[in-house]
Structure 1
Amino acid sequence: MTSIRALTIALEAPSAAAQALQRIFGWEIESDYGAFAALRLPAGIPLWINRPAAGEPTTQGLVIHLASDDVDADFAAATGRGAREVRPPTDMDFGERSACVRVDEVSGVTIDLSRPLDAR
């Protein structure tokens, strides 16, 4: 059997992206070599950030879903630390409270903060 070891995203400036994610979400930077950075998320898969190979595109259209006990508070904290609002906290028709942000240094990636509506 196999399992997911890490999630890698390709960005032009891995170090700047890692530092921004640390500032906004408090994630720990495990390593930062400029062209590669690794973040330790509180309870999940490690996030690795690589510079793309010559001629290869950066990551685009990826959504990272974060479990949140308090979507409104986490959204306010993230935007207060520099994340850009994509969607404010909203009760979605599929049974989740969700808010989305983007981080300029993490181009092509949307961060979704969400929890089931019945988890109040």
Structure 2
Amino acid sequence: MKESAGKNKGNGSTGHGNRYLARVLGEAAVGASRTDTFLGERYRRLARRRGKKKAVVAVGRSILTIVWHLLSDDQATFNDLGPGHYDNRAGTQRAIRNHIRGLNALGYQVTLQPAA
């Protein structure tokens, strides 16, 4: 850790925020990570790419956002998107178009026939 003008530099955190709330959100995120829900799948996707600790913080922030919306709007309800949300979101037709476009850019003529 470095010090500059009496300030600690390079510790990677902002030093602001409610540490008790952060701790509770972290525990809730760890609990959510073990479930078969949208938040559990979000944790697993992020943990693969960014690491477990950053994934816990990200899911905790997602939980905080959900709670804020539920508390600030009387009409708001929570609908879990489910663990397959990211798989269904991309859509097969979009993937087919993107692959055909990429092959055309490489100079190939593509003809698709559905498998039997």
**Asked** Hey, helix-only ellipticity at 222 nm (-39500 (n - 2.57) for each DSSP H run of 4 or more, over all residues; to 500) derived from one of 1, 2 reads -5500; which structure?
**Response** 1
**Message:** Quick check on the output: 24 is relative contact order in percent (Cα under 8 Å, 6 or more apart), derived from one of 1, 2. Which one produced it?
**Reply:** 1
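Given 1.00 as the derived value for FRET efficiency 1/(1 + (r/R0)^6) of positions 38 and 86 (r between Cβ atoms, R0 = 25 Å, to 0.05), which of the supplied structures 1, 2 does it correspond to?
For FRET efficiency 1/(1 + (r/R0)^6) of positions 38 and 86 (r between Cβ atoms, R0 = 25 Å, to 0.05), the value 1.00 is produced by structure 2.
When Rg/Rh (Cα atoms, Kirkwood Rh) is calculated, the result is 1.18; to which of the structures 1, 2 does this value belong? Mind showing how you got there, number by number?
Numbers: 1: 0.99; 2: 1.18.
Checking each candidate, the match is 2.
Looking at FRET efficiency 1/(1 + (r/R0)^6) of positions 6 and 62 (r between Cβ atoms, R0 = 30 Å, to 0.05), point out which structure of 1, 2 has the largest value.
Details: 1: 1.00; 2: 0.25.
Largest value of FRET efficiency 1/(1 + (r/R0)^6) of positions 6 and 62 (r between Cβ atoms, R0 = 30 Å, to 0.05): 1.
Readers should treat all values here as calculations from the given coordinates under stated rules, not as data from a laboratory. Values in this document were obtained by computation on a predicted structure and should not be read as measured data. Cβ atoms are built from the backbone, for glycine too; each structure is taken alone.
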